[in-house]
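What follows is a set of structures for review.
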Structure P
Amino acid sequence: MRRYDFLPGLFLMILSAGTCFIALRLGLGNIHNPGPGLIPIGVAAILFLMSLGLILRSFFEAIKGPQGKEVFKGMKWKRVILVLGSLLGYGIAFNTLGFNICTFLLMVLLLGVVGHQKWWLTLVISLFTVLCTHLIFVAWLECPFPKGPFGIG
């Protein structure tokens with residue numbers, strides 16, 4: 001049995017079972033008047049099923065025998081570090097540059113540099129992403145995001 005599949009699956013199963021127990025104590029309510037435990041129990045139930053699948057997969061792979069494949073073989077570490085660094089930079093510059101500028105720059109970096117997309121496609125998708133997220137979060141949901149130095153947003 002592959003322990004690196006079984007033990008995390010077991011941990012997540014125990015965690016999700018405990019979350020289900022706590023969510024039940026909060027109260028589920030009904031479909032017209034949901035209680036505070038309804039969404040946590042739904043998320044925990046999905047996590048429980050996924051962890052059950054992980055445990056079952058580890059059992060079936062233990063029956064087949066060891067495959068001998070490496071976990072990080074072929075990983076492009078430069079891209080991983082670039083994505084993590086860009087997300088860190090997004091979080092650091094968010095309050096200074098504002099939501100729209102930071103989101104545009106993040107999308108340009110992820111699509112253009114990491115994803116190697118054409119530059120015109122990168123700019124179009126980045127602008128579309130900023131427009132859609134602005135409409136959803138700022139105009140519709142009225143989230144108070146920082147506007148940045150130029151008052152854009």
Structure Q
Amino acid sequence: MKTHLTLIFLLLVSIKSFAQPDLRYIKVPAGYLMVLRQGDDVFQEIEKMAIRENIPSANFSGMGFVNVTFGFFDQKTKEYKPKEFKNVELASMLGTIAWENGKPSLHAHGSAAGKSFKAVAGHMLEASVSTGSLEILVTVHDQKLERKKEESIGAKVLQLD
């Protein structure tokens with residue numbers, strides 16, 4: 001009898017693991033709670049969730065350990081000046097999910113600090129989870145929003161119409 005119960009338990013654990021091997025988020029009353037792990041590409045995981053869950057638009061916030069590239073927008077060249085920071089605590093990340101040409105379009109800013117406790121911040125160009133994890137709360141909106149490039153400023157802007 002004990003052997004049968006052990007086999008049933010192992011079978012159930014295996015089925016659950018097989019059914020959701022890359023589970024990174026759950027549905028919560030506010031929207032979705034996402035927990036990313038070491039090596040995960042932050043924006044890629046948010047985009048996959050937006051597609052899978054057919055999210056019309058959303059805001060997100062997060063915190064955790066990351067490798068991040070911040071950018072500062074140069075008004076003259078209309079390009080971001082990137083700077084990379086490794087193994088830092090992301091104290092705050094705020095962003096939006098919209099759509100552009102049928103694909104998710106993310107816009108995120110953050111602030112982070114390393115072991116010196118000096119903060120850096122900016123537009124987030126890239127981010128991956130370093131040691132530990134990154135927790136993100138995604139608050140879903142009921143209206144689908146698009147992001148379009150406005151040539152006069154050289155940047156993509158969230159459209160409210």
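Here distance in nm of label points 7 Å out along Cα→Cβ at positions 34 and 74 has been calculated and equals 3.0, so which of P, Q was it run on? Going through each structure in turn, the value belongs to Q. When helix-only ellipticity at 222 nm (-39500 (n - 2.57) for each DSSP H run of 4 or more, over all residues; to 500) is computed for each of P, Q, which one produces -6000? Source structure: Q.
Here FRET efficiency 1/(1 + (r/R0)^6) of positions 58 and 82 (r between Cβ atoms, R0 = 25 Å, to 0.05) was derived from just one of the structures P, Q, and that gives 0.45; the source is Q.
Quick check on the output: -0.68, -0.97, -1.00 is log10 I(q)/I(0) by the Debye sum over Cα atoms at q = 0.10, 0.13, 0.18 Å⁻¹, derived from one of P, Q. Which one produced it?
P
Source structure of the calculated read-out (distance in nm of label points 7 Å out along Cα→Cβ at positions 26 and 42, 2.3) within P, Q: Q. Highest-scoring entry among P, Q, by relative contact order in percent (Cα under 8 Å, 6 or more apart), is Q. When distance in nm of label points 7 Å out along Cα→Cβ at positions 50 and 98 is computed for each of P, Q, the one that comes out at 1.0 is Q.
Values in this text are rule-based calculations from the coordinates and carry no lab data. What you see is a predicted model; the values in this text were computed from it and never measured. Cβ atoms are built from the backbone, for glycine too; each structure is taken alone.
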